[in-house]
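Each in structure tokens, the structures are laid out below.
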Structure 1
Amino acid sequence: MADQSSKFSVIDCDLHNVVPSVNALIPYLPDHWQEYVTQSDLKGPAASLYSPEPLLAPHPETRPDTGGPPGSDLELLRRQALDPLGVDLAILNCAYAAESIHNPYGAAALASAVNDWQQAEWLAREPRLRASLVVPSHEPELAAQEIERLGGQPGFVQVFLPVRSRALYGTRRYHPIYRTAARHNLTIGIHFGGAPGAPPSASGWPSYYLEEYAGMSHIFQSQLISLIVEGVFEEFPTLKVVLIASGVTWLPSLMWRLDKEWKGLRREVPWVKRLPSEYIHDHVRFTLQPLDAPPDPRHLLQIIDQLESEELLLFSTDYPYHRFDNLSDALPAGLPADLKQKILVENARTFYGF
């Protein structure tokens, strides 16, 4: 636990709140879209773009007695995720797949409704919570408008983007999102899942979800390379990015290779003015769970040493998909006390500016 002089003792950087059904959003939709939803019987986007039940089922105790989906009940989240671990601040990541809705204005309207629902039903009722803005990420101009609408609200600290996208996030089409987020000092949170219709592999569609799940780290790597090589952090020098549920043990080898190849090919990308690993250390962080760590705690410490920074990891539980009864279960074994302190609170407090 953090020492008593610290303002916060635990900051959980990844919990999931779930819209129980599209009906919960109707009070927050404009009249036109209320009528559209009710008359068309629209069910909303497919939640399976992120974690298809029952393949990766949340803990059964996280399902409310009312029959709603896990993550849809604030009181359960308090009792199961905030109180037992002594969490002082937690960031909600609502994985509402607005990008699966092809009508751009419908996607934008539903994203806005989700954010207003989060503000009214979660942030206003629980002072320990902060949230990520849901945006129509496949329509960057409309996404920027939503960030502009609510980016100044103190409860929102991040913009949610799915790691599977229709184009790599370093490309210029996404600059409106980064420009607006940076102006409001919002972090970009890139999360597991997303992008319906596009194969999760450079070589086409896998046969089984196991392939997609285990291979998602490759997509995180591609997005990270794109952000650096396309010069996003030079264009937006205050921009901060968190990779959520990405794993981290793949990072040392990626940094080594990027640094090595940049030295030989940097004339091709003169706007990349520093070693790629330096951009990662300055602009990027990684949530802890689910941790892709080897079983021997000594090996994890070796990997953290290879990261050449103790500031890259942010504590997370990934509730309701991984539930922990105490911090000793949520944290890897064998971490020294000062590193625990950084992971539990200091890294997030510094990076998000809490």
Structure 2
Amino acid sequence: MDQRVKQIGLPAVPGRRAVGAMVRVGPLTRIPQVLRDLGCEPAAVFGDSPFVAAYFDDPDLPIPYVAGSELIARCVTATGCEHFGLLVGQQSDAFSLGLAGFLLMSAPDVGSALRDLVRYLDLHDGGGVPTLETRGGTTLLGFSIVEPGTEATDQVYDLSMAVACNLMRALCGRDWNPAEVLLPRQRPTATSPWAGFFRAPVRFGAGQCALAFPASCLARPVPAANPQLHRHLEQEAERRRGEWGPDFVSQVRRTVSGTMAGGRCAAVHIARLLGMHTRTLNRRLLAEGRTFKQVQDEVRYAMSRQLLGNTSMKLAEVAASLGYADASAFIRAFSRWAGTTPDAWRRANDPARRSARGSR
């Protein structure tokens, strides 16, 4: 096994997770160069972390999702750059997503390409889930972090939407711009980096992470469409999934996360999306020692901490984003999970307070 992989504590069997979800280095290969562009020496920033600059030479190497997010948080602290994730993401393209990226770039049209992305991104990224939803004449290409313990979620969301925007520009032309960008993060001190890259209005503090654009874009033909190549890559993707696809609990967790914003994350809807009866869903979860309610609560707890920590959304807005009928139901649930109220948790985890504590 590559010594670099051992340093990060990765599994000995390719594709088998040792500690949490995995992600290919892919877009993170740009980290050393972004650090140098910001006047920092990568080795000094990596410090006593398990990373070395050479690790980022191979985009196919796996990395624990949480470890990658901790590295991004370290880089933000070292550089003081609020848009570090954006810088990394805007230098990445569809091919940084590995097999999933090559597959979608050979699809016949944009709609098919994005459906490929939703179906196969887990071959690249096991800690997040992409979503594709059309409401009226507007389509939302979104992303949700599902891996517990992920650090710097605001930066990860910035990175993911920058990659998504580059992907859309590769599919639709360099002049393509979204109608709006939704980011579940605090409004930064200076918004010009986001406005300059996306060339569109950016809604900070949103309840979800997504690019919004006209649904008519889905019918556009893909410039590099190749039916034979696409069929071959699809077969390869299915083969890999058959070898090391996610466990059932992870599949359910990802599906719940992907449907949360649309308000259709009840067991009956999740079972239908997974192609099974609700009784089968519950039976398979019980066989792994879980219930649907436990998985749903895990997802809601993770997403609530992201929204409370990264946005200024009111509790009623957070509750609505998580599918609760009112704020009181959310407050009771969060207090049970965290042992404290959402307001108290938010005060204790305010980014400014954390920075002040870290500087002492």
Structure 3
Amino acid sequence: MSRLRIANLTKTFEGRCTALADISLSVAPGEFFCIVGPTNAGKTTLLKTVAGLTRADTGRIEIDGQDVTRLEPHEREVSLLFQNNALFPVLNGFDNIAFPLRAAKLAESEVAARVRDVADLLKVVHLLDRLPRTFSGGEQQRVAIGRAIAHRSRLLMLDEPLTNLDARLRTVLRLEFKALHRNLGQTIVYVTHDQIEAMSLSDRVALMHEGRLQQIGAPHDIYNRPANRFVAQFVGSPPMNLLDAELVARAGTPLLIGSGFEIPLINPEGLAGSGPKPGPVSFGIRPEAVHAAAAFGPNTPVPGEVLWIERLGSRHVLDVRLGAQPLKVVVRPDHPVERVGPAWFGLSPRAEHLLDRDTGTFFASNI
């Protein structure tokens, strides 16, 4: 198990496009660390830079305390599996997995033993005598993973390994990745654009956008305490609602007043220091934290209009207009609000979800 440390890493292409902007992070030994973000966030460039395939302009990369920033790729002892698994079409499953072992000049007896162990772990023993053209998509991915892990490296990096697979197979292989991590105990850095993959697989998540780190934390922290507007609207399905309001103090009670609503802040003691000053703010609320009802009630005092209902089997998503603002609400399939039209809603904004409109970051809180 190895530790990865990246400090102030910067990479610019052609002097104009900044792919990495002052990236600093650490990955603990044995950690499953996911890097997630949209296309062109810099995720793949970061992996290639750690692997030595791309040279950083500035910054430092350490593996187990060793500075590897200027080492050649083969000297870093890392494995990198790309999105396109690129198996050798003329080699059978055994020889594909054995390729890096033979390149490292291991004895053939050790190669055979290592390939059998990996094949058994990944459940691809039946593929060892077959050519890749006979493999299914999931089988190709397993063999490619086997090739990546057969030669024991200090760090295993996976770049969008499930992107080309169908949804059902991605779910199956996510479970197998977790089992593989438990069995190997290896440090894994896993890149994906799929926030569900990142949240379900990782010990910690790093979110990137336009070459910059937005937030690093455990999945539940990222979900419950997003650092800024981008994180709030990237994580979650549907993502967090962000509603504009005016923060005012009435009789010592902070209120959020917007088009069609006037709502007290439910935990004003959570505001750090003097808290945000009265004035324009936004507040975040997850779709599943909004209450909905067909009629006015003490827990649903805010009127709104349901414009559309997305019926997704285990849940329904209400597309609502609250005053002039859109709102997503998640309810059970048997919820009383079952058709478009007027409905009533309850929102409970919290101090840690108050957003500074000017900076796009959430205000500091004591929570």
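All of the numbers you see were taken from the coordinates with simple rules; none came from a lab. Only a predicted model underlies this, so the values are computations on that prediction, with no experimental measurement involved. Cβ atoms are built from the backbone, for glycine too; each structure is taken alone.
If distance in nm of label points 7 Å out along Cα→Cβ at positions 110 and 278 is computed to be 7.5, which of 1, 2, 3 is the source?
3
Among 1, 2, 3, considering only mean count of other Cβ atoms within 10 Å over residues 134-141, which has the greatest calculated value?
1
Given a computed value of 47, 26, 15 for semi-axes √(5λ) of the Cα gyration tensor in Å, which structure among 1, 2, 3 does it belong to? Can you show the working numbers first?
Numbers: 1: 30, 26, 20; 2: 27, 27, 23; 3: 47, 26, 15.
Of the structures listed, the value fits 3.
Going by mean projected area of the Cα convex hull in nm², for residues 158-325 alone, which of structures 1, 2, 3 comes out largest? Before the final figure, lay out each step's value.
Numbers: 1: 11.1; 2: 12.2; 3: 13.5.
When mean projected area of the Cα convex hull in nm², for residues 158-325 alone is computed for each of 1, 2, 3, structure 3 gives the biggest number.
Thinking of 1, 2, 3, which structure, once helix-only ellipticity at 222 nm (-39500 (n - 2.57) for each DSSP H run of 4 or more, over all residues; to 500) is computed, gives back -15000?
2
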